[in-house]
Structure formats: C-alpha cells, structure tokens
Structure I
Amino acid sequence: MNPPKIEILPLKKGFLRAAADATHVLVRLVAPAKPADVTETPRSPLDLALVIDRSSSMSGRPIAAALESAVRIVRGLRDDDRVTIVAFDDHIEVVQSLIAVTDREALALRINAIDARGSTNLFGGWEEGVKQLAPFTRKDRIARVILLSDGQANQGLLNEQEIFAQVAKAAGAGITTSTVGLGHGFNESLMTGMASAGEGVANFGQTADDLDEAFEEQFAIISNSFLRQVKVSVQGGSDVQVRLVGEFLENGATRSRKLGTLPWDASLVAVVELKIGALAKADALAAVNFEATTKEGEVVKFGPALISLPEVDLVAFSVLPVDADVAALIDEALVAEKIEVIEALTRSHKFVEAKLAFEDLLKRPSLSDWAKQKIEYLKRLLDEDAVMAAKEMRYGRGRLMSQTKMASMACYSMEVDEGAEAVKASYLRRKRADGQATKPKPPQGGTAGGQTPQA
C-alpha cells in the first residue's frame, strides 16, 4: 500500500518558551491520489441494515421522510449490495431479512407499508439491525446500520453511555452505524453519540429532500475510501502540556480522537495545542501517531511524527509570518469549541449571551469565509428557532472540527466560491447548513420549539 503522508504545519515556525498563549499546530494525514488501476474498481459491496423508527412520535412528516429516504437509498443500491429492513416501536419487526437488491420495487412496497404506532425501543431496533448483519460480515463487504429516528427512546435500554458502548463494540466487529435525526424534537445527543461511537456519519433533516445530499456524501465516502477508522493520538514531550483541540490532555499523557474515513486524494486534519514550559526540548515538543484500518480489515499505523520548532525571542516571534490557510483551519477548530459553549447557553435559554458570543466569534481575524457563513447562519437561526439552532450547532461544530479536506493545501481558500463547491466531491463541500433550512412553521407567538429568544 502506498502510505499516506503526515504533515506538521505550525501556525508560526517558532515558539516562545513559557509564553502565556498556547502554540497551535495543524496535523494532517494526506492520502495519495487514486491509482489508475483502482479507478475502475467499484467500491466494496454493501450489507446495509435500514432501521426505521415507526413509534407514534414519528407520526406525520418524520415517518414520511424516513420511509421516502429508505426507498431512495434502496433504489440507489447496486445489484450486488444486500439490504435488511427493520422497523421498531415497542416491538421489533424484521420487515425484510438480508437480501440482494435485485427487486427494488418489492422492497419499496415493504418499506412504504410501515406505519407509525407504539413506544420507542430504539436500542432494540438498532440491535436487531446488527443481528441481521452479524452472520454475514466479511472483509470484502461493508456492513453498516443506518438508523432513521427521532431518537426519543422510552423503552428498552435507555442509558446513552451503555448504548454508545454497544455501538462501539459492533463497530469493532466490523458493523458501523450511521444515524439520521428526523423531526423537530429529535434527540441529537443520542443520535450524534451513536454515530460517533459507531464510526459512521450523523445527519439530520425534516424531509427526504433534506437528506439526499447527506446520503450522497456518505456513500461517496464509502465508495472512495482509502483508509477507515482513522484515529490520531498525541503525546506531549517533557514539560509540555498538549491537547487535541476539543479535548484536554494531561502533561505527557496520550489521548486519541476518531477522525473517520480518509478518502483517496483527501486529508483529515486535527489541531494540536501546546503549552511549552521552561524545560521543554525544542526538537521533541510532542509526538503524533495515526492508526487506521484498510479496506481489507488490516490495522495499520503511521508515525510517530515529531512536532519540533525553533525557539525564538519576542521580537523575532512577532514578525514570523502566518500561513493564512493554516490559520483558517486552526481557527475553525477553535471556533468549534466556542460553538459548544454557545450551544450550552442556548439550551439554558441564555439567548442574549449566545448572540453576543456569536458576535465575538465574527470578530476573529483569521476566520475563513465558510466559518463566517456558518456563524452568521447559526446566529440568524437562533432568532428564528432556538431548538433547531441548538441542533445545527451540535452538528455544525462537528463538521468544523473534522471535515474531510482536499489533499492540497493550495486547494483550500479563505473564500467560498459556490460554483467551485458544487463540482467538488460531496464530502469536500463546505455547507453552510448541516440540517438544511426546512423546518415546521413556528406556532403563533413563539418559535417552533415554543422558546422565544430574548431580544
């Protein structure tokens, strides 16, 4: 296998020892271009479990969106793909056991016969999807559960951490999980947590049209995957406090973060923050390692790559140049952390503080045009619909933190050209909205969530 390349890109090519401000470094794992002999090779066939919530809370538009999305997925699969369909409320029903996708219209009829009723045994539905796939998992096929639900579980296993542990266990056995949040009040904590633990993708929307692009992105990544289950880990050197932005790491300790699937000719990025003490060694400030799984199921490791920078004095540091693209990518990760704080303010109905925090974010000098558009969109949505704004923040900060990038830094632009974005692979497009703008009309006198943001 032609190995990926690890790139260490500091914000500035030097550091101030024992400085009050942290030093930030962008770390990239860059995949090679797709070889000519791979171009004609189709993706590995899919074994797909469509797990559909038919509980009473899904009545109306959510169940309609779930069924239409499931039918569209089935109609887009290949003949060598296989699908199983599971419907759940407080009872679990295997609508269709695992079968080759040859009679799409018969499968569509089975899906459209599902109706809304009963309570929500979400874990039981997901678990049955895994059981349908487990006997047939093979290294030359991709096994995935796609859960379509409002996430309002009230039957069966309810503890989120226990659910996440089970989902992670299934991913370790080769069955990954993606989630689709539907409706206005879906539980994004549960749905995003399951997708993260399951090494899949989390999406949400109100209609099947909202979800088309999300599924296009998901299947495009599967079709072009170079490495799966990519993880990055960082270890600080002597007298260096180090963390991956979004997670604190103790001095000298090692932690890791899942970055997802790395497509051909693309990169995955992480931002490392270092607080460098008086005794730190400039040539070994930190070590970065990557671990991943090949399409054949082999675990591979890359690294260590050392973060080393020359020590400079204050005068020299102040005139060191900054790469605008590196600064923008680092800033996007830092903004994602700030949005997590704003999301908490929004959920606490502290709307004035949330809007002021958005205004502060917009003043950051290194903001990419894409990040600026996302912040402005979230700020407007907060005025229109606080419930959906909080959901967009949850999903949007994840995209800011870990979006797949193009392989070449020269392809990253501070500005967003809509025409250029449209022709990119779907997993490389920089979208302003993650759940799209379609939402129910707010009730008279307030927002759709019944929460009117304070002026």
Structure II
Amino acid sequence: MINKKYLVTFFMPIFLIVSPSVAAAQAPLTLAESIDIALKNSFVLNIAKEGTKSATAQKREAMTGFLPKFSTSYSYRRLNEEPQISFPGYGPIPPFGISYGTKDNYNWVIEAKQPIFAGGGILANYQASRIGADVASVEEIAKYQDVVQDVKIAYFDVLRAQRVLEAADQSVKMLEAHRNVADNYFQVGFIAKNDLLQAEVELANGRQTLIRAQNAVDMAKARFNTLLKRRIFEPVEVVDALNYQPLEQSMEECLAIAKQNRPELKVAALKAEQASKAVWMARSELFPSLSLVGNYTRFGDEASVSGSKFQDAESWYVMAVASWNFWEWGKTKFRVDASKARENQAIETSKEVNDQITLEIKNAYLLLREAENQIVVSEKVIEQAEENFRISEERYKERVSTSTEVLDAQTLLTRAKSQYANALGDYNINYAKLQRAMGVIGP
C-alpha cells in the first residue's frame, strides 16, 4: 500500500512549480499590458511597418541615381563567310580578295556611366523619396496611436459594461428581497395580491435587464479579444481603471498640442512638400542631360577574346554625352502641369486635414466635459437615490407606503448607478479620443 506521506512529498514540488504559472495566466490584464499585446499582434501596425521598410528602400534606391552605373556584356556573332575586300583585277593582275575579319567574333564590353547633370531630376527624385520615407514613418506612428486608442476604448468598454452589470445584479437582489417581504405581507393579509404581482413583474423585468447587461459584457470582452488577436471566447479579466482625472488643458491648449504632435498634420505637410519635388522632377526634362561614359572592350575570334590577326584584343575610350529632347509636342509641359495640380491638391488637403482635426478636438473636448458634468451629477443622484430607497423601504415595512413607492425608488437607484457607470466610461473613452486627437499617448 502506498504511503500518503510519500505522495504528498512527491506532488508538492510539482504543485509549487505549476501553480505560479497558472496564477500568472489567470492574473487580470492591466491597460498597459493590453496595449503591449495589441501592439505585438496588430495586423494594421505590421502593415504600416512594412510600408516604412518599403519607403526606406525606395529612398536608398533613389540615392543610387547620383552614383556611376556599371554594366557588362558578352556577345558572339557568327558570319556566313569571312568579310573580304574584292579586287576585279587589272591587266596582268588577276582578280583577288583580301580578308579583313573572321567568321567567329567574340566581344566582351565593360561600360561605366556617370551622370553629370540631369536638370535637377535626380536630386528632386531623391528628395521626394526621402520625404516619402518620412511620410511612411509618421503614418506608422499614426497607426500606433490608433491601436492604442482602440485598446483603451475596448478596455474601458469592458469595465463600463461590468459596472452596469453590477448595478443590474444589485437591482435584482433588491427586487428579490422586496418580493420576499411582499410575499410575507401577502401571506398574513397585510397587502393585496396586486401588490405582490407588481413586485413579481418588476423582478422579472430586472432579471431581463440583468441578461442584457451580461450580454453587453460578453460582447465587450469579445471585441477586446478580437483587438488583441486572442481567441474570441478566451476569458477576460482586466484591472479596474475607470477613474476620474479632471482635464487641466483648455480647448485652445489642446489645439496647440495637436498642431505640434498630430501625425496626420505632419503627413499632410510632408505630402505637399513631396508634391513640389515631383514638379521639379517633371521640369528637369526641359533641360539637356550630360553624362560621362567610359568603355573597355575585348575582342577575339575565340571565346577567350584574346584578339585575332585582324584586330587587337582590347580597346577603350572615354566620352562625354549630351542629350536633349527639345521637342515632344508639349509632353513635358503637360507633365509639369499635372504635377502642379497634384501639388495644389496636396496643399488643399493639408488645409482640410487641419480643419477636420480642429473639429475632432472640439467634439472630443465637449463630450469629455459633458461626461465630467454627468459624473458629478450622478454621484449626488446616487446618494439621494440610496437615501430615498432606504426611506421608502422602511416606510413599506412599517406599512405606511405602497409597494409602488419602493419599486419606483429602486428603479431610480438602479438608473442612477447605471448612469454613473456610463458617465465614468464615457469620460475615460472620450479622454482617450481627445488624447488621440492631440496626437499624444497618455496614461
């Protein structure tokens, strides 16, 4: 028979090893931890990061426009016969032919080309690509802030739904207590059956409200899991972070912060600057281009390109090449006009973005102040509703008030608690939206 003492001694170390990990897995998530998980798993942020990599590579590609280009080629050409110069003959000299080449011809060419002047097109292209890399980097920051905002909203939605669920659960418990008191009074004949039925109906309504509140919690947790890229049915436990922190900035201060930090404003300004560089790229085609070319060639009648009896094995030259497309039926002009139009579009878009951000901040600011006022009012209403319910319940127990008064008082108390939970949730959510509107990531 196995000794129980040995079993305890054997399994205790395993329990000590496993239990910390289990406890850690069940630990509630903080807001910071939720944000970290979402940032690591976000598809949107990964797409933005890939966009930044692409733009950086394009900038490096444009940089190569300033550098010399090297190329090489190897060719083989077979003629049907050796090239000859024929002499028809004259007098005693019979006709004859003299060969000056071979049937087999191998060529190996190495060429270097260095642009000297391109009308400013190479420089403008590099500057546009560099701005494009900056745009991608700032857009990545904007996506980062979007993810953080979405996590905050989902996190606070879960907490708000749980607060409303708590209020609904407390309401059901109070309704059950009142129903029990009403049932006792009915049994001894103190109240009519109509009063008992009224209590039963209100209890049924309260339970229905509790079901809706539970469904709201489940949906909020599902949205939270989806945002963090977790399994949709994975249990969610979060640390309660619904608190009230009065906003210290005025609306004008919020607008000033947004003008300095909002990534969308930076993106719009950078795109307008990038469009101006595109105009310079188009204009560069109005000017001639100048380049320096160096060529080294090896020739031979065999694959080793070691020369032939008719030609030396190698040759080289250096030349300057100037080219100018001076007439293309207005093609370059039309391209410049199109680039100017896109530049004007970018400038107008920048102005529109500024107006939209101003409106966004004003809307978030007003909603935040509205929720702030609602919090203050709801706190007082809860105190009054609790006292009203206490008095009504005592009066009912003393049989000096009706069941309707108690139920009305309980309804007012539940409504006050739900409104307070919603106001607190709205405040935190709108605070997160205002931070995003200002382009800052706060606690």
Structure III
Amino acid sequence: MTAPNTLKPYRLLLLTVGIAVFMSSLDVTIVNISLPTISHAFSVSTATVSWVIMAYLLMMCSFLPAFGRLGDIRGYRLVFTAGYAVFVAGSLLCGFSSSIGMLIGSRILQGIGASMLAALCSAIVMVSIPPSSRGKALGIVAMFASLGIALGPAIGGFLTTYLSWHWVFFINVPVGIIGFFIALRTIPGARPEARENRFDPLGAFLIFFVLLSLLYVLNQGHVAGWTSAVTVSLAGMAATCFGVFIWWERTIPYRLFNLGLFKNKDFLCPNVGALFVMLVFSGALFLFPFYFEMVRGLSTGMTGLVLTIPSAAIFIAGPLMGAVTDRIGSRIPCLICALLLGTGFFLFARIGAAGGDAFIVLGLILMGFGVGGFIPSSSVQIMRQATGDECGAVSSMMMTIRNMGSVMGVAIFEMIFMYGVTLHLPSGGVTSIKDIPVAALVSGFSFAFMAGVVICVFAVLMALSAREASCGADHREGGGFL
C-alpha cells in the first residue's frame, strides 16, 4: 500500500493542475513583451493595446468567486475541464484575431477560462491529496505558477521574434489540450455533498461588479486621476454593490460564499497575510526593471536575466516549504517566510546606487524564498478551514484576495516611489522619468522598499495571530454566517 505521505499516485492530477496554473500565470506575462508589435500590427495606440492585458486580468479575477461556487455545486471535473476548453478556444481565437477588437474580445474569453481553472486548483488538491501531503502538493502548484511568471517574457520574446505575435497565443492550444485530457482522467467526477446545491446568480452578478470596478480603479486610477469622475464613480459603484451583496448573502441559504469564515482568525489572518505578501512582491516586480536599468545601468536583457533569480527561489521554496508545512504545520513556515521577505526588502532599501552585487542577489533570493514559502503554507492553513462542500468557494476567494493584493501592489508602490522621488526633485520638476536625477530615483526606490519592510511586518503579525491547525487535519466546519 502506498504510504500516505507520497505524491506518486497523484502525479498526473498534479500535472493537470500544474498546467492550469502555469498557463493562467504565463498569459499574464507572456503577452507584455509582444504589445509593441501588436500595437504596430493593428496601428493602435498604447492605451488601446493595454486592454489586451487589462481584459484578461479583469475577467480572470472577477469571475473567481462564481466559478469556485459552481465547482462545489456541479463538481470540480465539469467546471475545471470546461475551463480548459474555454481557455483553449480563447487562445485559438486570439491567435487568429484580425483586428484589435477581436483580440480584446478573445482575451475576455481566455480570461474567463483562466478564471475557471484558477478558482479550483487549490480545492482539487485539498479534496484529492491525503492530508499529510497537501502542503507539498500546494508547493508544487506554486512552483508551476512561478515558472509561468518567470518564463513568460522569455517565451513571448522568442515567439514574437522568430515566429509572430500570433504564436504567443497558439502555444497554449496543444498544452491546454493535453491538460484537458489528463483532467478528464484524474479529476474526481463526483459532486461534493453540498448542503445547498442552488447557485446564487444575483450574488455572482454583484460580486463580479464589485471586483470589476475595484480592480479597474486600482489598476487605472493613477492614469485617470484618483479624484476623477470615472474613478470616484466606479469606487462608489463598488462600495454600493458590496453593501447590497452583504445584505443579499445574509438573506438566502444558498450563498455564494460563507462570509462567516472571516470571523475565524485562522481563516482571516493567513488570507490577509497572503494579500500583504502578494502586494509587496508585485510592487517590487513592477519597480525592479526601473531600478536595474535606470539606477544600476543594466540592459533590458540583463535585467530580465536578473529577475529570474526570485522566480528560481520560488521554484525551490514552494515544494520545500510545503513539505515542511506537512511535518510541522503552517504557522512557523509562514512566520519564517514573512521575515525572509522583509529582510530582502530591507537589503534593497539600503543598497542604493552603488551597493554590492552579492547583496542584490541575496535580497532577490530572500524575496523569492519568502513568497514561494508563504503562499503554499498559508494555503494549507486557509483550506483547512473549509468544509467539504465549500472547498471551491474558499479556494476561489483565496485566489481573489491574492490577485487583489497583486493589483494593489502596483498602484501603491508606484505612488510611494513617486513620493520619494519628489522629495529630491528640483522645484521646477521634470517632464520625463528619464530626466529624473539618480539621487531622486534612489530616494524613490528606498521609500518604496522600506514601505515593503513595514508591510512585511504586518504579514509577520498575521502569521503570529493565526493558531496552528493540527497537521494532517481534514476540513473543519465553517464559522457562523454573518
């Protein structure tokens, strides 16, 4: 009989889940490098072509809660395999697009498919893998996700240069088809024993508009202006829809998501901690290219190579810290990883313009290891709070919170960076970022990275606040509903 702590019988299941997270994360980064080529091909502005990215991200994040709940009701195999089919169809249409409108529309379809896949990855692991190996399994899933993020720019650049931008999307088709057939064979087909098997369309509609409006505000508020009519109106719509959503979910038994879980600090704290971790990491990834190119003087190609260091650290840390979590629980690994992440930010805040290369590499390794270890460890803690019929909803909400952190990170770190820069600018200011003196740039980066240290302290506090779930525990009953 196979030992309960081995993942050998579940290799194919982890492969199809890994392919899903690899593709959904790859398509966040692989398209970026092709945007100038796409803009030239369709003779459109930078603002217009940016919707090729925005459409995908908005759809992927906004539909997560709905598809998580649908998986709990209809079964994970049905929703997950349908996600593969929609994603592959969207990728194929993207590749054949003959206009920018068709490309953006196809990216919407692709983003919906990615949402169906991402919503259920953690849930599938939790219901399929023995409790003693779930941490390691989630670490492997995190490894696939980091691999997609790391390889995206390199693969996109190669395909665009030697084939065409169309192949940035066509490459998903054979990989997605392979993942689809493996999913048919390995994903459990039985439906969970749900207490309520009705879907809440109004709740899904409301939370979709909450997330859609909020994500747009966070992502584009700095462009339109934080006090502009569009930004204020969308923020107001998000707040209104969220209030109606809370009221509605309290009045029906077949709720979209058990909000009562947020009263449980063992669920709330690791989720908030993961939001902080993804916030600082995405903010750092946004600033790193500017730092390395404008302060350190590296080429674009060398900058891309340097930024594989944190991804490689995530690749190693995911399975390693996941296995440690299986043995000793999630609280200590989360605490250690948050401390490592904060230490990495502290090193970058102190390096400045002439710091040693060894400290840069060490800082990148610490950041990558901190993120790569915190995510699977916190996932185990979060998913252990879900009952068997709520795994999909909890998994999707967990992913939504992390995606919100990623979007917030870019906006917050850009704002802090510019504040630090303005402290050292001449009274007349500058008209272009290329004209900013190095001293002012260093000030901006130091401010941003020290802010990262402060936010990591809050992640540490979240890790300390959560009680340790017993190792190998199965799903618990959820908390009372608000």
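Could you figure out which one of I, II, III the value 2.8 for distance in nm of label points 7 Å out along Cα→Cβ at positions 58 and 258 was computed from? Structure II accounts for this read-out.
Comparing Cα Rg over 2.2 N^0.38 Å across structures I, II, III, the highest figure comes from II.
Give the label, chosen from I, II, III, of the structure having the highest value of FRET efficiency 1/(1 + (r/R0)^6) of positions 202 and 338 (r between Cβ atoms, R0 = 41 Å, to 0.05).
I
Every number here is computed from the coordinates shown, using simple stated rules; none is lab data. In this text the structure is predicted, and so the values were computed from the model without any measurement. Cβ atoms are built from the backbone, for glycine too; each structure is taken alone.
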